Structure P
Amino acid sequence: MFSDAAQLTSMEEGLAGKINVCNASYITRFGVRLRGKMHTFEGWRSVHSNHPNPAKGGIRYAPYANLDEVEALAALMTYKCALMDIPFGGSKGALKIDPFEWEPHELERITRRFTQELARHEFLSPSQNVPAPDVGTNETTMIWMADEFRRMRPADINANACVTGKPLAMGGIEGRIEATGRGVQYAIQEFFRNPADLARTGLGPDLSGHSVVVQGLGNVGYHAAKFLSEEDGCLIIAVAERDGVVRNPTGLDIEALKAHIAVHNGVAGFPGGEFDPNGVAALTDECDILIPAALESVITAENAQDIKAPLIVEAANGPVTYDANQILRDKGAVIIPDLFANAGGVTVSYFEWVKNLTHIPFGLMERRRDERGNRILAQSIETMTGRSFPADQAHEFIDGAREIDLVRSGLDEKMRSAYADMSTLWNSDPSVPDLRTAGYVLAVRRLANIYKALGI
C-alpha cells in the first residue's frame, strides 16, 4: 500500500526506501519471578519514524505478537499521524504474553519490568516515545507504566506524559476511552456529508436506518456501534465475537449485548438475537455498512469476493489485506481506510499529551467566562424579540464547554479536515483509485516534506 502511494509522489531518489523502513527496533527478554519460578518474557518496541518527536503508538499484549507485526503497525502509526497532521512519529510495542493467563498483580509486576527495560533504552519517554493501550492492554496497564516511569525519573515534571490512555484521575483526558469508536462515527458521518463519495456506494443520504454489521465488540467496536445506533439511528443487525455472531434484523441492543458479553465472555445465549457459532460468516452478511473492529487480516482474498457491504469502515488496524483491497475495489465497494477511520485514538492521545505537558485541564480558564457571555447574549435576544429562549436549547447554548465537549469538538474537526483532504485528492486525481491510496499519498507527501525541510 505504501509502494502504491510512493509511486504517485514526487521524491528524491532513495527517500521512499528510507520512509518505508523502521528507524529502530528494540528487542528485550527479561525475567520475572512468579509462582515460585523464573519466567522469561519477550517484548518489542519499534520506532518507524521520529521526525517529528515523540514517536507514538500502542502496546499490545498478545501470545501471537512478533517483531514483523510490531514494525508494520509502527509504520501504520507514522502514516496515520502524518495524515491527521498530528506532530508525532510512529511507534508500536508488544509483549508476547496472554494476559488472561495471569492474575492482575502478576500482570502489574510484568508490566513494571517491561517499563524498566523500555525506559532504560529511551523507548519510553514524554519527549521520545509515548505508548498507549492496544489489544490486551488498558488504562490500568498505562498507569502502571506511568507510575514506574515516575519512580525511575522523579525529577521529570512531565513524567505523566510518558503514556496516554490513563485513567482520568491519574492525568487522563475525558473522551479517551471512547475516542477511537467516536472517530469511527465521525468518519462515517463525514462520508455521508459528501454526495460525490456517497454516490459510489448507492446508499441513501440519511445515515439513519442503514444496517450495520460489526465484527468485534471490544472498546472500539462497542463505542462505534453504540454511537451509530443511539445517536445516528443506524440498525446494528449483527455483532460477531470470538464465539460466534448474534443477529437481529430489527437492530441489536448494544448496551444489553455488551453487558451479556461481560458476564458470559461471548455472544452465545444473548436473548436479543439469533446466535450462530460461525462468526466469520457475519463478514459476508447483507448490510449497508461493514465495520471490522477486531484484528488485522480478517478480510482476505479468500472471502473478499463474498463481501456484500457497499461501504467498509476499517475500525481495526489492517483488517483488509492488500489482495482483498484490490478485489473489493474492483467490485465497487468503498473502504474508509484504517489510517483515517481509527485515528480517533491517537488524535485524543495527542490532546491528553498536550494536557499533561501544560498541566491544566482543557476549558478550565474560559468556561465560566463563556457561560456569562452566552447568558448575556441569550438575554439580549429575549429582550429584542420579546420571546423566551427555547427551554430545550437553553442549556446547550448557554453552558460553557467542558473538557469532553472540547475533546469531541477537536476530534470532529480533525476527522473532517483529514477526510476533506482525502476526498479532494480522490475526486481530482484520476491516478488515485480509492480513499486508502489518497490517505497514503497525503501522508507520504507530508513525510517527504519533513525530510526535505530537515535536510536529511
Structure Q
Amino acid sequence: MKFLDLPEGLAERIIQCNSTYTVRFGVRLRSRMYSFIGWRSVHSEHCEPVKGGIRFALDADAEEVEALAALMTLKCALVDVPFGGSKGALKIDPREWAPQELERITRRFTQELTKRGLIGPGLNVPAPDVGTSEREMAWMADEFRRANPMDVINARACVTGKPLSKGGIAGRTEATGRGVQFAIQSYLRDPRTGGIVGRRDLKGASVIVQGFGNVGYHAAKFLSEEDGARVTVVAERDGYVANPEGLPVEALKQHQLRTGSILGFADAKSFAGDMTGLEEPCDILIPAAMENAIHIDNAERIKAHLVVEAANGPITFEADQVLRSRGVTILPDLYVNAGGVVVSYFEWVKNLTHIPFGLMERRRRERRNQTIATALERMTGNTFPADMRDEFLEGGAEIDLVRSGLEDVMRSTWARIAELLEEQPELGDYRTAAYVASIRQIAGAYEAIGI
C-alpha cells in the first residue's frame, strides 16, 4: 500500500473477508409459507469476538454486507475496541409485517445464525442497524438463550443494543449521535485544524442534517441544545424542512413521530419531494442517512465548510475528490460514527461482568466529594455555590460514565488521526490518516499472532 510498509501478502489478507454465510429459511405466516434470505459476513478474526450490526432492508445483498463488515473491522481497530469486524442483513422490509410476524421472522433468523455459530458472546455479537432496534435485539438475545440453556449466565452478551430491562446499557440509543457531537468538538478544539472558517466553537454555527433517524436526531439535538448550534435544515426521503433561525429539534421529532414525516412542521418551511436540502449553505453538513447521499452529480453544489460523515459511506469516491479540491474538510465515517460500537463494547463488558457501571464506586465518590466540599467551606468560610453543589456531589450514574468513556475514546482517537496527519502530511486528509492508523493496528495484531 502507498502509505504503509506491510509484509508481503499481509495487505491482501487484511482486504479479504474471511467468510460470508447465506441463510435461507421459511416462516409460516398469514396461512402460507414465506421464504427469506439473510447474510452474516465475518471480515476479520484478528481479534475476537467479531462485532457488527444486522440490518433489515429490501436492498440488502451479500456484497454490501461484506463491505460493511470490512468497515467494522477498520472502525473497531481505529477506536481500539477488542472486536473484529462482522455485519449481517435480512432482505426484508420490516414495515410490511406486523410486530408479532416480525418477531417470528427474527427468531427464525436467529436460529439459523445460532446453528452456524454466527452469534454468541465469544464468537459474533450483532447490534441494531438500519431497520432494526432494541426490540429486535431483545428477541435475538432471548432466542439465543433458549438455544443455549447451559450458558444462560452470559447469553445476554450475544447481542448489544438491547433494552435496559434486558441487559442494555444507558446511553446506547444516543451513542452514535453523541459520538458525532464529540467528533466535531474534538476537531474544533484542535489548534492544528482550521476550525470552521476560523471559529473554534459551535455557538450560532449553522448545521444541516440529512437523515432524521436515530443518529441524525440525536446529533441535531445535542449540537443545538448543548452547544448552541442552529440546525437550519433537516432533510429526509420525502423532502426537507428549513428555518434559518434554527429548528426546534425535539418538537420536530415529536411531529415526525405523530405524522410519520418531518413535512408540515409548523415552525419551518416545508419542501415536499425536494432532495436538495443538503445543498443549502451551512457551516456543517451531517449526512446521517444511507450510503452515497453525496455523489458526483451534487458534490459541486454542496456549500458546507465541514462535512461530518455520520452515516456509513455517505460520500462517493468521486464526490470526495470534488469536495476536497474545493477546500471542504471531511471528517470520515470510520471515526465519526464509531460511537455506537464503543458503547456496544461497554454494554458487552457490562453483560459479561454482571455489574452495572458505577455500582461499586458511586457512593464512595459521593462521600469523597462531600468531604471536599465541606473542607472548602471550612477553609474559605463561604458556602459552596448552590447551583454547582448537586452536580459536584453526584457520584456518577451509568449514563454519566458511559458518556465520559465515549468522549474519552473519541478525543483520544481524534488525537491519533490528527497526529498521524501532522507527522505524514503526504497522507493529505483525515480519511486517509484514519485508514492508515486503523490498518497499522490490524497489521500489528496479525503479526503478533504470527500471521
Structure R
Amino acid sequence: MFEDDLETTCGCVVGGAGLAGMGFLFNALKGGTLAEIARKGLIVVDASDHPGTGTLGQYRITANSVGDVFIDCLRDPALREVFEPLEYSPAYWRIRGQAQSAPPLSDVGQLMTEASKLLLDHIVRVYGVKVWHCTTITEVVCEEDGFGVRLETGGCRRLIHCRTLVLNLGGRQDPLHLLHSLAEQGLSLPASMNIQCSDLLLRMNAVQLRETFAPVLASGRRITVVGGSHSAFSMLENLADALEFAGLQEVTLIHRSQIRLFYESAEEAQAADYAFDPQADVCPLSGRINRSGGLRYRALDIGREALKSGRIGKTGVRVQLLQTKDGQPGDHEKARVALAESGIVVQCTGYQPLLPLLSDSDGHPVHLCETKGGLDSDASGCPVDQSGRRLHGLHLFGMGAGLSADPQLGSEPSFDGRIYGVWQFHHDASRAVIEAVLDRLHHKVSSADLSREARVWQVNERFSVG
C-alpha cells in the first residue's frame, strides 16, 4: 500500500473519503481536472477499510432532497462508463423509483457507497491515484509551502508532505457546544443531565430507542429536544413512533429562532397560510421560500403538523414548541423549567468538524475559527486560524465545516448558517475547491510570498494579544 520510505511527497491529499471527499473526486473526474491533479500526485487517505462508504446509510430517516437530486450526482457523460454497473444495483433503482419524493437515507447511502467504489477503482486504474485505507490522520503541520500530514496505519507512522490538503473527516456533536449555546440564551442544564446526541440516536431502531429511553419514561421526567433543523424534527418523529406505546405522551422542543418551512414559491406558501418575510425569506434567484434554511419533505410535514396542532405526525404524542429568541411571552421561562425537569436532553444543534491535531512548524497548536454552523472559511473552504491567518491550501467543506451560501447561486437573505448536502458536495462546494487546488498546484510560491505571509501572520498575532 505504501512506498518503502516513511515519508513521501505529493501535490494533493484528500483526507477522508466520505461524502465531501468523494464529492471532490466525482466533480474533478466529470470536470476533466482529475488527470491534472493526479499528475501532481494524488493520495486519498481514509480510516475505513472500505473508503467511500461514509455514515450516511446508517441514519434511519428520510433525505431532505428528492431521489433525482442524488441521481443527478451520477448523471454526467464523463461518468457513464464508470457507473454502468449501477444498472444492476437495487439501490439505484429504488432511488430512481423515488425520483420526485424523499428516499430513505439508507438507500442513498447504499447508492453512494456503490458509486464511490466504482469511482475509486477507476481513478486508481486509469490515473494512478493512490488510496490508503485503514489509515488515520493524526496531525497536520502547517509548513512553509504546504502541509505535513502525519498518519498511522497498522501501528506504523508515516508522513506525507503536500501542497494542498482537502480535509473532510466528518462531523461530531460536542455536548459542550450545546452547553455554550444554551448559555448564550441564558439557559443551563443540571450538571448531572443525561445529554444524548441526535447523531447516535438517529441511527437507532425502535427497540434500541426504547431501551435508551426506558429509564426516563419510567421516571416520568421530560424528554427535551434542542434544535430546529431537519434532524430535530426527524428526531421527534422517531421518538414518537418508537415510544408512544411505551408511554411517551409529550416531547418538548426548544429552538432559538423561528421554525422555517420550505416552499417552492410564494404562491405555494400563501396557499398553505405560511407567513414569511417577502424580502428576507425569499431567494432572489429562484423565488423559493427559505431555500437554504427551511424544513423539507418529511421534516416539513412533521414541522407543519407540529406548528398547526401541537402533535408529532400522525401519532398521539404532543410536542411543546418553545422559542427562546423573540418567541411567545413566557417561552423562555418555560424552556428553563423544561430543561430543569428533563431526564434526557437530545442535542440537535448541528455539528463541529472532526479534526486531527493542527500545529505550526514550531509545534504550536493551530485553532480554526468557527462561525454559525461551521468554520469561518472562504468560498473554497480555506479556514482562518486564531490569529487571523488564512490557511491557503487547506480546504474543508464537509460536515461540521460547511460553506456560506453563495449569493450568485441563490439563497434567502435571512439564512446565515452553512450549506451542507450531497448535491452541494458534488457540485458547487467542490467546484470552488477544485479551482483553488489547481491554482495552487500551478503556482510556485516564492520566498517573497512566504515572507509576506509570515509578516502578516506576525502582525495579526501582535494585534490579537489581549
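Computed over structures P, Q, R, distance in nm of label points 7 Å out along Cα→Cβ at positions 406 and 438 reaches its largest value in P.
The value 4.6 for distance in nm of label points 7 Å out along Cα→Cβ at positions 118 and 398 was derived from one model only; which of P, Q, R is it? Considering all the candidates, the number was obtained from P.
Computed from the coordinates by the stated procedures, all read-outs in this text should not be read as laboratory data. Remember, predicted model here, so these are calculated numbers, not experimental data. Cβ atoms are built from the backbone, for glycine too; each structure is taken alone.
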